[in-house]
Structure 1
Amino acid sequence: MDRGTMAVMTVLSGLMAATMAWSLGQGPQVVGENLVVNGGFETGREGWSSALQVLDEGAWDGDHCGLIENTGETRDTAIVQSFVPIEPFTYYRFSMAARRETGNGYVHVHCNWYAAPGERLMSSAQWGAGRAEPVTLRTGEGVGDWRQYSGIFRSVRSDVGGVQLVIFIRDGADRVYLDNVTIEEIRYREAPAWELPGAVVYTGHPSRFGMAVEGAEQDGQTFTVTTTGARYVLDAAAGTMSCRQRIGADREVAVADFGGPVGELALAYRDDEVCVLQGDDLAIGFQGDSLVTIASNRALAAQVTSGIGAEWFRVQEP
């Protein structure tokens, strides 16, 4: 992959990574009820597929627990809850209590994306739209006493309506006891405000290998920023940005759409290392190596559409 293409693919990366790191450090709050039907197995096999066994002793909590058994005669054994309703762009935490007898093989939890019961989402005609994989127990992990396991997932598909929950043993003979299986909506606290424009400017000299900011022009609310490897044209009034590659070929490789005006911006700072556009609650930094960083103190969503086609396409999460 050439430098120009790499640069465009990293648009928004600084904002996303920094925001996620802060949020995950604060601890989420559960805001909804358990969406899994009969997650404690207190009403038998209700909501689950027939491979589930329900025991009336040895539970982690309550009077009953579930059991999955793989004898090793087949590759895997699974229990399935066919549809657990969720909302798009929303964080959920999957959790379960489990204990294993032998630890052979793997225990996987898959949440396959569905639009509605029986209607799996597809990323193309050939491929299902991936899945969330919140928990995996590897060979030898989780043997003996009950332990709790959890993982956080989120779908970025606007058409998601739920998940098919699959818990299974693969590639080994084992007995896995389960209890308190939950999927609950969680929320993170609001992140603190960015300090602008410092949030999009790096200390030191990140623009190396002979790359630099070569030009920056403003025409009303249209800004053209040229680096050694790329050229960006941002229309702040329309909320769109064209990203062109300059190394190896001159071509448009992506367009970013912010869903409407981003607010009035001004050319706040420019040298060989970085060019900064800044408004009242938004700053955008164009680094000399063509990395674009965005810090916003208001809600901001961006859709980046690639201008480079592919023979095969698949979306896989996480």
Structure 2
Amino acid sequence: MVALLSLRDRVVQEVAKVVVSKERETELLLISLLARGHVLVEGVPGVAKTLLAKSFSECVGLGFRRVQFTPDMLPLDIVGGFIFNMRDREFEFRKGPVFTNILLADEINRSPPKVQSALLESMQERQVTIEGHTEVLPSPHMVIATQNSVEFQGVYPLPEAQLDRFMLKIVIGYPAIVDESAVIRRNMYEMDAGATQRATSAEELEGAFREVEAVKVTDEVVEYLATLAAETRADARVGLGASPRAMVHLSHCARAKAYLSGRNYVIPDDIKELSVSVISHRLKLNQKSLLLGGKVSLEQVTREIVDRVKPPR
């Protein structure tokens, strides 16, 4: 377990060379990677969402592609498609940018639903099917999508089916004064100056994936997860509760969290610590709660549900 703890420390330290005060966010990205999940990063413009994703991919040493989502995009621009080869006089499949280890879907909500839906199969099944032809994606495969939390013009809200495929949601707010001062000093002469070094190897990551899958989840913890899911659906403020996939994702994240903490078993605190990041973006408030405006937030509802469900000993 010592090697794994040093992996977490190395990744956090490398990303910190470029991105100021995002240790918690970096750890969540690492948890999602080890749990083989995808991440939605939300925040106002200029808070280093894209820089965080790019720096993280560099330090873990995986293949990286970036796609800037725009209103005029087509599914072909993401997953690829069949192109006629003039030399061979036949159609051949040309892979799109989704065929990589880490795909940065920048400003994903700027593209229409037909483009967003192109990622549904790849995010869930790790493959792409076009005209009956199926291509398997590289392993591991992780989508890091960013979206602006304040714009309403020229954007398309992500459908529930796609939100449910994101294992974690990371919300990035404005930095504290001391952190913002450090950002200004660091970028005094060149924006986003600096670069990360590779902090791990393919062999070490493969070993980490196997170790995470071997982390034990007891029957009591499984029942605790099922009870949390039932409570989200029974809450009077919630119109759409957590799906079974949400709780599967939470169990995977908890195993990765336990592994990074040096344990080979999950404890209820792992569930509690990650619940808001895993569950809140999948919930949908009912009409009555929406009429209250900003008085009720999904994060607040999730925390209250987690607090009132008694964890196992």
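What follows is calculated from the coordinates using simple rules that are stated; it is not laboratory data. Since this is a predicted model, take the numbers as computed values, not measurements. Cβ atoms are built from the backbone, for glycine too; each structure is taken alone.
Points worth noting:
- Largest in FRET efficiency 1/(1 + (r/R0)^6) of positions 107 and 299 (r between Cβ atoms, R0 = 35 Å, to 0.05) among the labelled structures 1, 2 is structure 2.
- Origin of the value -1500, where helix-only ellipticity at 222 nm (-39500 (n - 2.57) for each DSSP H run of 4 or more, over all residues; to 500) was derived from one of 1, 2: 1
- Origin of the derived value 12.5 (mean count of other Cβ atoms within 10 Å over residues 27-34; candidates 1, 2): 1
- Per FRET efficiency 1/(1 + (r/R0)^6) of positions 91 and 235 (r between Cβ atoms, R0 = 30 Å, to 0.05), the highest-valued of structures 1, 2: 1
- Entry that produces 0.97 once Rg/Rh (Cα atoms, Kirkwood Rh) is calculated, selected from 1, 2: 2
- Of the structures 1, 2, the one that 0.10 was derived from, the read-out being FRET efficiency 1/(1 + (r/R0)^6) of positions 43 and 131 (r between Cβ atoms, R0 = 25 Å, to 0.05): 2
- Among candidates 1, 2, the computation of distance in nm of label points 7 Å out along Cα→Cβ at positions 179 and 259 that gave 2.7 used structure 2.
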